[in-house]
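Chemist: The structures considered in this document are given below.
Every read-out reported here was derived from the displayed coordinates using simple, explicitly stated rules and does not represent laboratory data. Just so it is clear, the structure is predicted and the values come from calculations on it, not from any experiment. Cβ atoms are built from the backbone, for glycine too; each structure is taken alone.
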Structure I
Amino acid sequence: MRKKFIYWLFEHSQRIYIKFKNKKPWDISADELLTYSKESFGYYLGKLLVVNNFELLPKVERHDCYHLITGYGTKVEDEIALQYVCFGNGKRSLYLIGVLLIGTLILPDYYKYYIKSYNLGKSCNTFHHFNYKNLLHFSFQEIREAIFNKQQILQTQ
């Protein structure tokens, strides 16, 4: 019940957040991403989207890139933990702070996971600010290796 409530909050708050987001949408479909080289970040992103039956959300495409980079899933506790990774990595936004506060209050059972996620974000190289659209043709493995050390990569697989 608590998880369903958080999903509902995500769904409704996301629409409002996107309306006020001052970014240009990528206008790239999952199928288009699958035409990129099989080693590329774009191809891996396309696979992630197809496997989860998603399309990129306009103006917040970076969020799915975070999922791909970190290996975090899309369950509600993973979504909250992903925000902890981003917070640890230095990202700050009103939306992120809201997710941390509300998510932690409603699902405190995962606090150890959240702390571990925060520490991962804090200990890896900064990635929250990348222009991921410009990285679509780059090697997925090389991007991950530039962000995480070998032990961190093993943790996130």
Structure II
Amino acid sequence: MTEVVAPAIQPPYELVDVEYAKMGGDMVLSIFIDKEGGISLNDTADLSEVISPLLDSIQPDPFPDQYMLEVTSPGLERPLKTAEALQNAVGKYINVSLYKAIDKVKVFEGDLLAFDGETLQMAYMDKTRKKEVSIPYETVAKARLAVKL
């Protein structure tokens, strides 16, 4: 799916994620797109017109059931699904869930100080104390941008 859609998403747009899931009683194919400065309604409409015919051309049809196509922004808490996305998030506030706990903690939220492709260096608050943690990239289950409250 991503292989078919990705080439159609040209700069300044960036393909962030593709999800196929049930929402209410409907199957929804969500294509998350972003660009510097954010996505507008016109952007999503224009990209829908490009993506929809591409999806119809895939044989055999990966979606035999009826579905809705949603082209949308990933929002403020955008997922960071690749090493490149994490690299671009250095200096930003993120949330990271781990497969394996570090010092009995499986979720860290704080500033991503550095990422060298193998290790994330984060600054976070432990109650009232600022701490730093090194997280091996292979232990990251999910990562996303986070909103600092």
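Chemist: Please state which of the structures I, II yields 1.4 when distance in nm of label points 7 Å out along Cα→Cβ at positions 47 and 79 is computed from it.
Modeler: II
Chemist: If we compute mean count of other Cβ atoms within 10 Å over residues 55-62 for structures I, II, which one ends up with the highest value? Don't skip to the answer; put the middle values down first.
Modeler: Working: I: 17.4; II: 10.4.
Top value of mean count of other Cβ atoms within 10 Å over residues 55-62, among I, II, belongs to structure I.
Chemist: Let me ask something else. Once mean projected area of the Cα convex hull in nm² is calculated for all of I, II, which comes out largest? Show your work: numbers first, answer last.
Modeler: Working: I: 8.8; II: 11.0.
Largest value of mean projected area of the Cα convex hull in nm²: II.
Chemist: I, II: which one has helix-only ellipticity at 222 nm (-39500 (n - 2.57) for each DSSP H run of 4 or more, over all residues; to 500), as calculated, at -5000?
Modeler: This figure was derived from II.
Chemist: Out of I, II, choose the structure whose coordinates give relative contact order in percent (Cα under 8 Å, 6 or more apart) equal to 20 when calculated.
Modeler: II
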